[in-house]
1. If you rank structures P, Q by percent of Cα pairs over 19 Å apart, for residues 66-241 alone, which sits at the top with the largest value?
2. From P, Q, which structure was mean count of other Cβ atoms within 10 Å over residues 90-97 = 17.2 calculated on?
3. Given a value of 18.4, 54 for Rg and Dmax of the Cα atoms in Å, calculated from one of P, Q, which structure does it belong to?
4. Taking 4.1 as the value of distance in nm of label points 7 Å out along Cα→Cβ at positions 178 and 306 derived from one of the structures shown (P, Q), identify that structure.
5. Out of P, Q, which has the highest value for mean count of other Cβ atoms within 10 Å over residues 114-121?
6. If helix-only ellipticity at 222 nm (-39500 (n - 2.57) for each DSSP H run of 4 or more, over all residues; to 500) comes out at -12500 when worked out from the coordinates, which of P, Q was used?
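Quick note: the coordinates plus some simple rules give every number you see, no bench work behind them. What you are looking at is a predicted structure, and each value in this text was computed from that prediction instead of being measured. Cβ atoms are built from the backbone, for glycine too; each structure is taken alone.
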Structure P
Amino acid sequence: MLIDAGYPIIQPVFGSTEVGKQLLVYNIVDSPSVFDVSWQIENGNEVLANRLQSVQEQSDKELLTIYLNTVQPQSAGDAAKSPIHQLFYHRLTGGRLQRFYGHNRVNTGWLTKIEGTTRSIDDIWNKQWEINGQKYDDSLNSVIQRAIKILSPVQSDISVIGHGDAHNGNVFLNYGHNNDSMTYFDPAFAGRHSPLLDLAKPLFHNVFAMWMYFPDIMRNRFQIEVSQKNNTLVVKHDYVLHPIRSMFLKSKIENVLAPLLHELNEQGYLRKNWREYLKLALFCCPLLTLNLSDASRFTPEIATLGLVCSIEMGAESYAVRSTIDRILDSIESSI
């Protein structure tokens, strides 16, 4: 399916679908992942930054072309069968949310520090948030309830053929004599599904998630404090995106998301709640990829940053607008 749609994807040399023995065998890949290259750039090896930007922008333009060439309506029944929902709705309802943060969760350690005192998820589940002046009426719990409703797989929508999980760890950078290129890998969630769901994983993980992958290193690169005012958690932090992360964000927005939304709107295909739908899919990424309450993996500071990202992705800010809200505001005003 992906190859027919035009995706440059690494193909397995052997596959087995036998129950209990499912596997794919690939030839050895010498090319580095875009994840590894961008992390090297973020840590000072900037010689490849311009080269990566060029190939990323070209890859994103090609992705938009694939989206527009494969766009078509999808029935609610067919949409419900798409494997991509395993990354979003089914993580909310299929047990992961409860395993991570429910009353019977495996890890019952601290999650954040409020005025120097560690607190668990039970203490903050229904709190409102203020983050660097950004105010939110939502709590984590209220965003989750909206996400369960809005991200339901059983709804008709516009669809494209997509990889489903095309974050940088699943994309390889191929160096060429005349031009570089990118190749996709591991299409476990590929299929026909909403382009907004298809974009959620790369939009979040390529840009906002380095604290998740390198918590010990990233902990030393920012400061964060949390206080409480009535029912509101007031967070102040100085975490900023590295320029290579901003590059990924800018390219995905300018070369894929914005022109896609414009075209869908012109064709009468754009869902009315596209913004809320995308934001709630983004919300699932920081909250449900890894367990933020796992004290063996995350310090309270890193876990708090993960919760901050969750709220910023899933809820609407006011007073001061968040980065993602400013971007979506700009797109919304132009379509």
Structure Q
Amino acid sequence: MPRPCICTASARIAGALLGVLALGAPLAAAQAKPPKISTVGDGDFIIGPDYVKAPEMNGADGAPKGTVRDFVMQSSESKIYPGLTGAYSRKVWVYVPKQYVPGTPAPFMVVQDGGGYVGRLTTALDNLIFAQRVPVMAAVFLDSGGGDSKGSERGLEYDTVSAKYAQFIETEVLPRVSTEYKVTFTKDPEGRATMGGSSGAACAFTMAWFRPDLYRRVLSYSGTFVAQESPDNPASPHGAWEYHEHFIPQSPVKPLRIYLQVGENDNGAGRPENTYHNWPMANERMAAVLKAKGYHYRYEFCKGAGHVDGRVIDQTLPSALEWLWRGYQGK
């Protein structure tokens, strides 16, 4: 259990960690040491059990609204995910802020289970961009190919511990969005973030872990850092549980910045360790190993909250985004 503290989700509280070391990335682009970033807001926090919707989650006077457009991708169009159990379709939404200048390389976020976040995140971004609290950024929201957990298309995409999904985004999604909606995405990994809840959050972390040359900022709600990978993989027998069990402790530090959240009553709360299926335990251990390795991380344990709790998101999303993008300098 993280140590108690008096704080709110929007508080600016100094953490005790040193700046993250940019070591261990597999490609040359990930080897460069980033500038030293403030540790303000890093660390472990307890919030709740009462939650208040942040004002940035409502429409603000004067804040220009970005545009949101959508399209559908068919499984027949994908070489990477042609359909595990048959044909499927996925919806994709593209958010472009009013302030975006066409042709300018834009920082952006890739959001898993996108349909569940379009309304909340675009409202928050409209307000935060207008207030100059985050950079002018685009966002790409994707639904999965359907189903849930082992044996499903969603499970294959989100719970697989590999670089496969990041490659799908890079080669099949972003080029189409860029062509059809005239958005130029930055190639700077510091300007690329991933986000999700549950298995979508584990997927977001997996994208950055395996491809820090592409993504270096992760926003996770109720991350499924448990044994749910399908099909089984001998390289990661406990699925995403391996991150806190072996991968992070045994690997050189990567240049990542990670926001983690979990609910007191999240999935599997109270299950024994040997089930490898306890979300509060998994996220607590993620925070502990990130702290031990010296990562920039922020962990919020939410009293009285459940799995991907909307009350928590409504309170914490603006401050989480502001913390996540701290230190970004556009290139």
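1. By percent of Cα pairs over 19 Å apart, for residues 66-241 alone, the leading structure of P, Q is P.
2. Considering all the candidates, the number was obtained from P.
3. Structure of origin is Q.
4. Considering all the candidates, the number was obtained from Q.
5. Largest calculated value belongs to Q.
6. P
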